[in-house]
Structure 1
Amino acid sequence: MRSISTLLALAVLVAAPLASAADDRGPQLFQLCVQCHGPEAGGNPLALAPAIAGMDPWYLEAQLHKFRSGARGTHFDDVAGMRMRPMALSLLSEEDLTAVATYVSKLPVVHSPRTLGGDAARGQALYAPCAACHGPDGAGIQALNGAPLRASNDWYLLRQIQNFRSGVRGKNPQDTSGALMRPMSMTLPDEQAIQDVIAYITTLSASH
């Protein structure tokens, strides 16, 4: 028993410096992100950079993996994605990727003002099919790769739905979750419906 206790104590001593190093590495790596996403990671429409503060680390890591692999950010019409891909490639190890995603996930959510029109009441009915993957509260469902939505800028959601509908996202064979999202985006009949469902999503953001 004494030997087991000694081993456990040694494991804790070894793990503590590693955790501390990861905690220190995250803020350092995030400095590269600040130029587009802002110091609070609240997003910048002029840089086409969305709010990412407070998003779940699993989702942030998944998107960084997509950018690194080319599943996202390689389509010629995806200007924002093409800007993001070299940033993701600058993360040279899995440890760096995890460190920056963990750091960003712990930042307070930045609630951005609405920039679009849309009727949230009509949007609530349109959101019903989305809830199966994104959750009734827009928090996302990791098991289904359903992205968290409630911390997103409305202009960013609009751009991504348009990208899915046009094939800028969701057609790359490496992007399996995007392939599921593309037909869902096409169930929205027109631009008004898109803005309505986004208006409803912003009400979910406002309640958290």
Structure 2
Amino acid sequence: MPDFSFENEHIGLVCGIDEAGRGPWAGPVTAGAVIFNQENLSSSLVESLNDSKKLSAKKREALIDQIKAQSIWAVGEASVAEIDELNILNATYLAMRRALQGLSQIPDYALIDGNRMPRELGVPGEPIIKGDGLSCSIAAASIIAKVTRDHQMAKLAIDFPGYGWEKNAGYGVKRHQEGLATLGVTPHHRKSFKPIKKILGIE
């Protein structure tokens, strides 16, 4: 379970950053950034935090309001157009920078989920492999990013029904593939991704 071991290695405000949506075929990539004041945290929240992928949708929904109420937080995203222009890795870094810049207080240090530091983040930091299961700040950021993006994909599904985005969040599962086969590619599909390029006949 995540704790504050990594945060406590540093002086000042420490921010956790994580993303959601690198793998889907449609929709933006979203990043969350969270700074906790450990003195003002409820023990029940700390004990409930974990990698968002290990929590049910119901559990994530229950936690997000608590996280927002007990932290400094922000969300950043990179659009489908930016993903196609920059590639998904660089677009992810852009979303992370935007999340950090959206915080009401700029942190002194950033903990990033993954194995690489985003370029030009603006503050010192370090990547932590599987950090969303090790750091409370990163775990909270992963929950905010995931819930925010899931909500956005559910809204897009209203205007673009037939792909199952309200359930699959744009991942390339069977329902999504069936929608592409019958309905075609939408403006929200990532045209730089191989499955979409294949449908469009782009080499």
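Read the figures in this text as sums done on the coordinates, not as results from a lab. These figures come from a predicted structure and were not determined experimentally. Cβ atoms are built from the backbone, for glycine too; each structure is taken alone.
Observations, loosely collected:
- FRET efficiency 1/(1 + (r/R0)^6) of positions 44 and 92 (r between Cβ atoms, R0 = 30 Å, to 0.05) derived as 0.75 - corresponding label from 1, 2: 1
- Origin of the value 1.00, where FRET efficiency 1/(1 + (r/R0)^6) of positions 100 and 124 (r between Cβ atoms, R0 = 35 Å, to 0.05) was derived from one of 1, 2: 2
- Structures compared: 1, 2; top value of FRET efficiency 1/(1 + (r/R0)^6) of positions 36 and 172 (r between Cβ atoms, R0 = 25 Å, to 0.05), i.e. the largest, recorded for 1.
- Ranking 1, 2 by distance in nm of label points 7 Å out along Cα→Cβ at positions 28 and 188, the structure that comes out highest: 1
- For 18.8 (mean count of other Cβ atoms within 10 Å over residues 52-59, calculated) the corresponding structure among 1, 2: 1
- Source structure (of 1, 2) for log10 I(q)/I(0) by the Debye sum over Cα atoms at q = 0.08, 0.09, 0.10, 0.12 Å⁻¹, computed value -0.27, -0.34, -0.42, -0.59: 2
- Identity of the structure behind -19000 (criterion: helix-only ellipticity at 222 nm (-39500 (n - 2.57) for each DSSP H run of 4 or more, over all residues; to 500), calculated), options 1, 2: 1
- Taking relative contact order in percent (Cα under 8 Å, 6 or more apart) as the criterion, the largest value within structures 1, 2 is that of 2.
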